[in-house]
Each structure stands twice: as structure tokens, then as C-alpha cells.
1. Can you tell which of I, II yields 20.4, 60 when Rg and Dmax of the Cα atoms in Å, for residues 320-399 alone is derived from it?
2. Can you spot which of I, II the value 70 was calculated from, given it is percent of Cα pairs over 21 Å apart, for residues 152-295 alone?
3. To test your reading of the models, identify which of I, II gives 14.4 for mean count of other Cβ atoms within 10 Å over residues 192-199 when calculated.
4. Given structures I, II, which gives the highest value for distance in nm of label points 7 Å out along Cα→Cβ at positions 40 and 544?
5. Identify the structure, out of I, II, from whose coordinates helix-only ellipticity at 222 nm (-39500 (n - 2.57) for each DSSP H run of 4 or more, over all residues; to 500) was calculated to give -14500.
6. Once distance in nm of label points 7 Å out along Cα→Cβ at positions 88 and 208 is calculated for every structure in I, II, which label goes with the largest value?
7. With distance in nm of label points 7 Å out along Cα→Cβ at positions 48 and 184 coming out at 2.8, pick the structure among I, II it was computed from.
8. Consider the structures I, II: one of them gives 56 for percent of Cα pairs over 30 Å apart as calculated from the coordinates. Say which.
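Bear in mind that the values in this text are calculations on the coordinates, not laboratory data. These numbers were taken from a predicted model, which means no experiment stands behind them. Cβ atoms are built from the backbone, for glycine too; each structure is taken alone.
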Structure I
Amino acid sequence: MSRFKWLLLVGAVSLFAGILHQDRRNAAAAGANTHVTMRTYATLEEWQTRRVELRRQILVAAGLYPLPVRTPLNPRRFSRVRHDGYSVERVLLETLPGYYLGANLYLPAGAVRHAPAVLIPHGHWKHGRVEDNPSYSVPRLAANLARQGLVAFAWDMVGYNDTRQTRHEFGSTGAEELWDYGPLGLQLWNSIRALDFVQSLAEVDPARIAVTGASGGATQTMLLSAIDDRVTVSAPVAMISAYFQGDCSCENAPGLRVGTNNLEIAALMAPRPMLLVSATGDWTRHVPAEEFPEIQKIYALYGKAANVQSAQIHARHNYNGASRSAVYRFLQQYLIGNADPHPPVEPEREVFTGQDLLISPVRPLPPGALNGAGVFSEWRRQSSQENQTLDAQTLRERLALAMGVTWPGKVLTSGEDGDLVLTRPGEGDRVPAVWLPGDAERVAIVIHPDGSGAARGAAETRDLQHDGYRVLLVDAYQTGRARESRHGGDRFYLTYQHSVDASRVQDILTALAYAHSLDPAELRLVGLDRAALWTTFAAAVAPVPVILEADTARYNGTDQEFERDFFVPGIQWAGGLEAARRVLASPARSSVVAPQ
């Protein structure tokens, strides 16, 4: 018996138990309201490895990996108003060329040098950073922090108050998703730039910077703390939950929570101090008993279990006086070093109006400010410019990350007489395939958009057989025998699942890994019709020698082409077809394009 047939038999007999009867990718999809559980990590090393993956996943979903060039903020500070114990200024930051972020800077009274600072992203209350009511008030939070000797900086969500060059909810068109352009990424970039600004102030100690926000502001608190180690203390309020992940586009982006959830993302703050503030009257009511202990387990891996704390407020969804008092106490302990902190009593209600805090009544945006289409154009321009500077290996990584694909370390098989099902251990995917006889030393994989049946009758397959190749015909995801009914999930389906075309690329990589494990002298990959795109991107990211036959001459790499024939969120942000071609043409690349 040949080595090839022996390996095939072993796959069919001993690995059968690892194959599922239905592809897990077609099962009910996770969504914003799915009850999630935290994965268990036995060692710190295991968590640290996962931590790197998660941080990268967040940045990729946001379109910020690697972080873009930080262009000058050109900060404008004006209209300082002095109050009892503090002053407040209006601030405008140019976070992207031609795009402006409105904000307020609260400073303690008197001369201030090297004070701790607190960043305050706001939630989805109607008036945003100027909202002032008994259940939620950014101005009262910021003013009282300044009275305690801390610098406070509050800025707009996109589409709110002074930051209206885009709407708040956008990013759902095909082109926007292809470029990873949406409110989550733009807001996270604004948060990073807000941190840049605050850290640069002479009034601020750059080593003592906290961030706190409620609801959607807590989502930004969580995300910024997860990806930026300059945040030293964090206090997300009324958001972190195993029962609800957020239902606004600024809290969701394609790929953000594939295989993960807000508990893991919040735990990326570890071992830095974090206070989880929850409410009895919203989706965070389980935090003390469920979410907090799970996150604390991650802190315990560092030997810092006491650095994460929980405070629950008997109220509906809020950032009210009681929640603020809990945060004041925590910040005094970890930012100022008070061993026995006592939260200050807030003064009687102050009335803040837009006239006190907003920029637009006082000053228009600078000349040259972009409209919504212009901001999107600038985002695309910066991404394209960055891709031009990247080497082939980095482009390859970005393409793989955008598609969410990996090279399997092992492929399980079931079946006999050349009729197989391939799967990755623990993933639950099913990839039907069939062998056509030929020389085991020369293997060709053929992919047709209509599956293995159509591939069998293709002239290219007949030519390969005539030339003596052993041919593997593969039914990539939702083609041929792999067609199954699918659950569509909620409107943020792609936040939790990969796209159909990305899954097809993964199946091609799975087939390549399986064929490569048989140690053929030559491995050829053939993509027919629309599958030419699938195979081109698979060959570009595959880490083994592959000879690619895929006619993509009819494609120019436009957004319209990708929307129609290869819809993968973030693929244009990662460089698109030009990047794949550059990788395949690079001298160090193992895959080569066969002459057409």
C-alpha cells in the first residue's frame, strides 16, 4: 500500500469521530443578545497568547491594524469659563486631516501640573457630552473630578453635538464594510487621539490616565482600555454583560466578536485596575454573581485579583450620583493613592447648557472641513497609502486577518473510496471533497463556484487528469454538496460570523493543508470562474508552496467587483486584489502564479 493511500485510510477510519454531520457555521448564529460564557484559561501564558490575538482582532475589526499614522491634532482651545473649583474649555481636535472632534476640557482651579487625568466617552443619551439629568450627567462627572484635582476630558461620539461631519450610524454599505469604515473604528480612533491630546498636556501626568463611560461610552472605555496600555485605570459603567453586547453600529463592526465577547474584551484591561459598575435595572444586573467573578479569574492569573472590583447600584440604566460616587472612590484609590478614599459630596445640581459647553454656537468648523463622503474618502486614502508602504509579509498578514482565516495545524478526514469530508479539529466545519485518480506525487485542487460536480466536468480538470495529476475536487462553503440552510442571525451577523466568501477561502486553505500533509512533490491550486478570486486570496496567505492557476484578468479590484463576487469586510482595507497580487509576485513568496 502506498504512503498516500495509507494516510487516506487512517484519515477515513481513525479520525471519523471528529467529523460533524452538519457544518456548525450554518447553525444559529450568535448575536447581541446571546448569553455568552467566558473561556477558561489555565495559565497566564495561555491568556497572554490569547490577549495578543484579541487586541489584534479588535484593531483589525476597527480598521486600525497596524495603527495609522498620527497626523497633527492642531488642537484649538478657547472660551474658558471659570466655575467654583474648576474651569472648562471648548476644544476642537483634528483627528484625521479635515475631520474634527468636539470636546470639553475640565481643569482644577489654580495652577495645575502633572495631575491625573480622566477620559470620558459618553453614551447614547440624547445630548451626549452635554447631557445633564439625574440619571446621567457628563458635565457633573467631569466638573466634580476637576474639583478633586483631576483633569477631565469629555468628547463627542461621532454624529453628536459638534462632531457631525458624519452621521452616528453608518458603515453598513458594501463599500464601507469592504474598507472597514464605520462608527466603531472612527470612534476608537477618536478615543486614541483624545488620549494623545490629554497625554500631551503640561497639566497632566501621562502615567496616570483613567477612562470611564456609561453604556455606549462604556463600550468605548472597554475598547480603548483593551488596545492601549496608556490607560492605567478603567471604570466601565452599566455595559459589560454576558447577556447583551451592544446594539448600535458604534459598538459592532464586522469580525469584532467572532469567537469572543465583551467579557474577554473587558478582561484585556488586566492586570491594570478596573471597576465594573453595574445596575440592578438593566442587562448588567448579573455582574456581581456572574461576569465579575469570570473577569476576576483573569486578574488572578497575574496575582492581582484585588485590582478588579465590582459595584452595583440599585437603579435603572444610569451613570447617576451613586455610580459616580463609586467611581470617585475607585479613582482616588488608584489614581491619587488615597488608602481610605471618601467620595466627595457633589454640590447642588448645576445647570449646564449647550451655550456653556458646545463649540458650534461660538465658532464654525475650520475651512476645508470634510463632509461625510470626504471623511470616507480620507479613510480610504490613508489605508491605500499605508498599504503601499507595507512589505509582502505584512500584506499577507493583513489579508489573512481581514478574512479571519488560519492555516490548520491538523485536518481530520472521514469517508472512503476517495469521497471525503474535511474538518479542522474543534471548529465544526465540513468540507466535502472527492479524489480523482492520478499520480500521488502531483496533486491539484480544483475549486468551482458550483462545487465539485461542476468542477468534475470542467476542461481544466480533464486536462489535469490527462497530465497525470491526482485531482481533489472541493465543495467550498455553501457550494455543491456543501449547500445547507443557514441561520441569518441579527443585523450585526458579521460582527459574530465570517462572511460566506471568507469561509470559502478558509475551506480552500483547509484542503491545501490536507493535501500538503500528504507530501506531494507538486501542489497545484486551480480556481475557475468566480472561484479564481477565492483561490487567489487563499494562495496569497497559504504558508506552503502552491502553484496557482486562476484567471483574475477581468478583475480590477473595484469595490463593485468585491461586493458582487467576493464580499469580505475589510478586504479593501487590507489592500484588496492589488495586495494579493503583490504577495504572490514577491520573491520570498512560496506560492507562484502559473502561466495562463
Structure II
Amino acid sequence: MTVRVDGGTETEPVPEDLRRAPVLDGDQIAELVRLGTQIEELYGNPRDIEWALADGEFAIVQARPITALPEPAPQRGDAELPGEWLLPDPKGRYMRGSIADFMPNPLTPLFASMIVPAVNDVVSPMLAELIGGSPGFLDNYLLTINDYAYLTITMQAGDWWWILSKMLPAVPRLLGDSARHWEEVARPRYAETVAQWDKPPEEMSATALLDGAQALTEAMARYLVTLQVDTLGIAAGTEMLFTNVYQKLIRREDDPSAPTYLLGSDSLPIQAEKALYDLAGWCQGHDDLAAYLVSAPVAQLAERLDRDEVPPEVDGDDWRAWQERFRAYLDRYGHSIYDLDFAKPIPAHAPAPPLQTLQVFIRGQGRDPHARQQRLFEQREEAIEAVRARTRGLKRKLFDKVLGWAQTYTRLREDSIFEIGLAYPALRGMLLELGRRLTEAGAIAHADDVFWLERDEAERGAAALDRGEATQDLMGCIEARKMQWRAKKRVTPPGQLPKAERIMGIKTDAFMPVSADAQTDKVLKGIGCSPGQVTGTARVLHGPEDFDQMQAGDILVTDITTPAWTPLFAMAAGIVTNVGGPLSHGSIVAREYGIPAVLGTGIATQRIESGQRITVDGDAGTVTLA
């Protein structure tokens, strides 16, 4: 047993008379049961609870989520783990990448049945608008295999001719016009559709709720596909171009790496972080409010955010001012997505992640994003001036041109990704209202079970609600689908089907995650996307429901990071992901924060356990497991 001694603790044998004596009596055990039940009800999930007993009174020391709960075993009739990845076309080629990166998990049924046709319907019109014409292989561009999103990359001779005769000649024009098109056409058009459906969901018919959700899904799909040309593709191309020009024509031995010249921009994810930091600074000026905000459980803060009740520890005016300021933050930035599947909550609907980061900033544990951004900007400008001072003529003009493109589109890529979820507050609000009505009618058990319906099932349910008819009981099939989804989530989808060393002449290891069968030892291989090395505690997070597990100094391990994950970077000592590469959001933000990042490991969330010690080497692109 551990005993207290002067200057610390020691471990010593348990005395003979205590070895078989009960530590707690029956009343104390009953009290622990009561406290455990109360804590679980407060958080809404099982907790790992630590407690102490002193002078006959219990004190709860910690209550954290249980991270090692096993997935429910598949039951008879449920799908087994996918053993085969059957191709829709035996001669076809399919890959996970580009917009599929925003869908790291198996798609939920309603999302899949709405997004797949929505994307496929807009690909050809979008390409005709931006480039002129469309290749045939994009007619069935997005599809699912074992419920995972894949993109079709099967190309015939005519498709190659379109690339050579239409797409490549359009690149110079796109370089000059894509930023304007996103700012003046793509985003405003998307925002206009969102505004058209800005209606109270409770006042809409059930059919109108589903129609509105479909219209917003289609608007998001059009925006998403447009980004592949307007910002994502151009950003990747211009950063690669700048890096190659810099490495081959400009860089000297002691010069900084190419990403240095792209840091310090004021993108929307960075603006969101600064807004949260500024709010924390305001809170620090109100002692009682700050003390309550850092001590209260995040779940309690989220629950009280929209309630009129003022916590007894806080001045009423201060509390209402904080509510107003935090709601304004969510109104501006709460639509950012954790991943594309609209079954996943967003910060506007589940504000626990930004609340947790707010607590970190109030405690003074987070880095000042204003100072960091200014420092990176000054380093960038100093490096640029050094290059311009020693170059002349065409070399300087080339450097200025390719750097200007890369800086512009790096920022636009982050801004445009941040805005993907612009429709999600209204879209999810409509679907949850439909789910609430289906729950009242006895069709489903909970409002968010609506996301586990197929589109045609939701249509039939909505029509029955509007006619006042009985709805079909779908609870059994929903539970089976959840079990199937969990089973499929336990596998790692192949990055390409069938596997190839090159796609369109480009080596696949330059942009695809490392395959699962290549990750068999204690050193996971990935892509080093932000330099440096750090050893620390891994924190494996699968989504916003896990964010409260993150502690300052942890190494974040997840499928993929999107702008909604950015608040966690303020706490992270390093980043490891299954998906992503040197041109992805996680790479850019990790460099901004100056923390090592290894992305595209393919299987990090399966191989690494929360709490495990790992070493992340962003230079070598490796993650070493203890």
C-alpha cells in the first residue's frame, strides 16, 4: 500500500490484520453507487471515476470518459467485418482522397442516400461552368464501397483527351480567376440558398423539412465540388509549384523550409481561435465568472448556455454578457464541420469543444494566437526580404509570382474549407425537428435516429406525418444499422482499389495514406508534414464527443482534422492522423502552431491507444509506439 511520509509517499506491505478487512462498509458502497450514478447522468455516458475518502466523507477527484469500452459484438443478422471490397465495376479504379478525405468513417444512411446523388448531379455542370465540358468517368464520381466514400478514377482515351484539350489549357485562366470565382460566385451562391431556408423548423411541414434538408445538401454538394477547382486543386498545385521553384532555384543551405513563406496568414480558422482567446481574456476580467467557467464541467456549461438560470456563484450581468458573447462566437464560427457527414454535430449544436478550449485559455495554458501569428508573419517577411535582396531579374519575378499564388490560395483553401458547413446549422436543425416528430409518432426512439434512415424511409415517414397517418416502426432496423456501422468502422478502408503504384502517372505514396498492411511494427510510417520531434501521451479522439478527454500537452491522434478541430491544436503537443498529407488542413495548422505532425498513417487510431506514450517525428514522418 502507498503511505504518506515526510517529503512524499512510500510503498510498503499491507499489515496482516488489514489484508482481509473490507475497505468500505455497506453504507459507503451505497454512497459511491449513488455518486457514480449521479455523475454518469450528468455527463450522459459512462465515466472513469477517481475518488478519495477522508474523515468519513467522499471527494470526487476526477471523472473522465472511459476510452477502452469495447464495441458491442455483432449479433445474428448484423453485418460482419467487411472481408471483401467488391468493386462496382470489376475493371474500375477507385480511391479515397480529395472530398472523400472529409468522410473518414462509414457514411450514415441518410447522409449517404442524399449526398451521393447530390454530388454526382453537380459534377458535370460545375466543370462545364468552370472549364467547359465534362469527362465521362465523372458521371458516377462519388460512390460507396462497404459504406465508405470512394471516388471513381477510371479513365478511357476520351477522358484523357478532355484533360489534355480542355483542363490543362484552362489552368492559366483558373489561376487568375479562381479566387474571384470563390469569393464572388461560389460562396455567395451557397450563402443565398442557406438564407432562403432560414425558417423556424417547428413551423414547417414534415415534407418541407426534408425538402429543405435536400436543397441545402445539394447546395453544399455544389459548393464542395466547386472547391475542387476553385481552391483545393489550385492551392495544392500552387504550393507544390512554389516549393519546387524555391527548392531548385532559390534555397540555400541555411534558408528556412518552403512552408515558412506561407505561414502567418489570417485565415478563418485562425480568426476563430483568436476570437475564442479574446473571449477568454474578457472572462479573466470577471473573477467569479472565470472561476466558475474553469471549474464547471463542460457538459454543464453547454447545458446552461441557453438557459435563463444564473449560476449562484456568478453575477447575473456577467453571466448574461458571457452567454451573449459566446453565442455570438457560435453564430459566426459554429458551422465549421468535424467531418462532412451531417449526422455528426457541429459546434453550434454541440459547443463542448470550444468551451473546453475556452477553459484552457482562461487558465492561461494556451498559446497567444495573436503573438504567434505576428511572430510567424515577421519570420515570413524577413525570409522573403532576404531572398529578394539576393535575387534579380527573371528569378526574382518568378519567385514573387509563384509565392503570391501559393500565399493567396493557401489562405483561400482554409477559408473555403471552413465554410463547407455553412448550411449545417439549418440543415441539421430541420432533420432533428423531423426526427423529433418521428420520435413522438413512435417510428424511431430518439430524434437523432433520423440520420440512420434511408432517404426514401424519411420521405414516407414525413408524408405519413403530414397526412396524420401512423408511421412505420423503424427502431429495429436502426439498431441493426448502428451495429453494422460500428463493425465497418473497425476496419481500415484501402486507399485505392485495386492498389497501384501510380495514378495518372503520379506515385501514390505522395498523396495516399500508408496502407494498413504496411504498418506492422512499433514504428508507424506516415508523411512528415510539420517538423520537429515530441514524446508524450497519445489522446485518440474519434469525434467531438471525445474532445473532453484532451489535456494540454497531449498528442492528438485522429482520423482527420478539419477547421472545427483547430481549437484542440492550442492544447496539442503533436498531431497524428490516418488521413492527410503535406497540403492538408492539419499540416497547415500544425505548422502555424509549430508542433510536429505526421499525417496519412492509415491506421494510427487502430494501432495507438489513448494514454500510450508515443514519439512523433515530423521530420522523418514516423510515429514510434512505446
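1. Source structure: II.
2. Source structure for this number: II.
3. II
4. Numbers: I: 3.4; II: 2.6.
Sorting by distance in nm of label points 7 Å out along Cα→Cβ at positions 40 and 544 in descending order puts I first.
5. Label of the originating structure: II.
6. Biggest value here belongs to II.
7. I
8. Label of the originating structure: I.
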